[in-house]
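Derivation of every value follows stated rules applied to the coordinates shown; laboratory data play no part. This one's a predicted model, so the numbers in the text were calculated from it and none came from an experiment. Cβ atoms are built from the backbone, for glycine too; each structure is taken alone.
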Structure P
Amino acid sequence: MKTPNIVLASTSPYRRALLQKVIPEFAVAAPEVDETAQPNESPQQLVERLAQAKARAVGAAFPQHYIIGSDQVAVVGEQILGKPGTTENAIQQLQQMRGKTVTFLTGLALYDSAQNRIQSVVEPFAVTLRDLTDAEIATYVALEQPLNCAGSFKSEGLGICLFEHLRGDDPNALVGLPLIQLVRMLARWEYNPLLMNSVVR
C-alpha cells in the first residue's frame, strides 16, 4: 500500500478520530516541539506558532506530503489554562471556570513539505459553563478523568453536561481540529476530500 499523502502531526486520538471524518487514509507522526510560550506571546500567537512548528517538525520524514499541525489552549480572561495533569488541578480548574466563559483557541497549520509552503489560522470557540456545584465537579472529574485535556473536560463525552451554551463556527474546533478550516485550506491546494474519498472507497 502506498504511503498516504496526508500526515497528521499529532498522536491525539481525538484529532485522529476527527480527521477520519473527512480523510479515510492518513499517516500519523509525533512532532518533537518545545511548547513553551515565548516572552510577550499572546495565546493566539502561541497556538498558531506551535501548529506551524508541529507540522514542519515531521516534514523531513514526509517530504512529499501535506502535513497537518494543530495546537490548542483554553483562555479565561487573560489566563491560559493548560492540561491539569492531576485530579486536584482538574477540580481547581473547573471551580475557577464555573459560571464563566472559556475561549478555546485552536491553531491549525497545513504544510506542503514538497514545496515548503504553509497555511495557518486560529479558530476560536467559546464555552460558558454552568454554575456547577463542588459535588458535580468532583463527580465529573472522577468519572471522566479529563487530566490530559485543556480546560479539564471532554466535550465529546460527559463534559457536555457542564455547559450552559456554546458559541463558534465549528464544534470540531472545541475537540482540537477545526475541520471546516482544514477543508478550506486543502481546497486552496486543489485537494478535495469529497472527490478523494470517492476514489478511495
Structure Q
Amino acid sequence: MIGIVLASASPRRSELLRQVGLDFEVVLSDIDESNKENLKADELVQHLAYHKALDVARKVANRDNGKNRYLVIGADTVVVKDGILGKPKDRNDAIRMLKHLSASWHEVMTGISIIDTADFESVKSLEVTRVKMKELSDDTILAYVDSKEPMDKAGAYGIQEKGALLVERIEGCYFNVVGLPLARLSDLLKDFGVPVL
C-alpha cells in the first residue's frame, strides 16, 4: 500500500485531488518560499516544488521509521508577466497586479515534484498555461479585490471562482491555472506505479 501525501496548504489543490478520486493526506512543509537565489520563474517553481516535497518526505518517513511507503507531491504556482507575480501583499498590491494583467496575455507556471519515500527517488515537471485577461475597468478591479478573493492567490486572481469573470481565454491546461495540472500529475504518478485512472 502506497500512501499519497500532498505537501501543500492550498485548498484548491486538495479539491483537485479529491475530484479525481485520490485518497491522500496533507502535510505542510516548513521551507522558505522566497526567491533568494533569484531564479527564473520556471526554475523557481520546480525548485520550490521539489524542496516542499523533500521536506515533507523526510517528515513522513521519520514519523513511522520508514515502515510505510509514501509518494509526496510538492507543487508551486506563479503568474508571470514582466517578472513573477506572487500572492499580493495587500489590497493595493492586488489592484496593481490586476491593472498590470488587464487586456493582455500572461503565463501561469506550476512546478510539480514527486518524491518516493522508499528510496527518495524524485521527478520534477513543469506545466505552462497562457491566459488572456479581459480589459478590466477600475470598478471591476475594485469590486473583485473587495471580494477578498485575490488575496491568497498568485497574480491576485483565482480562475475557479469569481476570477473566471476576468479571463477572456486560455491556451493549455485549465487545472494548471487552478494550481495543479491533473493530466501531468496523473502521468507522473503512473510512473511510480500508482495509476489514477
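Given 10.9 as the derived value for mean projected area of the Cα convex hull in nm², which of the supplied structures P, Q does it correspond to? Walk me through the intermediate numbers first.
Working: P: 11.8; Q: 10.9.
That value comes from structure Q.
Comparing mean count of other Cβ atoms within 10 Å over residues 170-177 across P, Q, which is largest? Don't jump to the answer; show the numbers that get you there.
Numbers: P: 21.8; Q: 19.0.
Structure P gives the largest value of mean count of other Cβ atoms within 10 Å over residues 170-177 among P, Q.
Given a value of 15.4, 47 for Rg and Dmax of the Cα atoms in Å, for residues 66-129 alone, point me to the structure among P, Q it was derived from.
Values: P: 15.4, 47; Q: 16.9, 53.
Working through the options, I get structure P.
Between P, Q, which one scores greatest on distance in nm of label points 7 Å out along Cα→Cβ at positions 98 and 178?
Values: P: 3.2; Q: 2.2.
Top value of distance in nm of label points 7 Å out along Cα→Cβ at positions 98 and 178, among P, Q, belongs to structure P.
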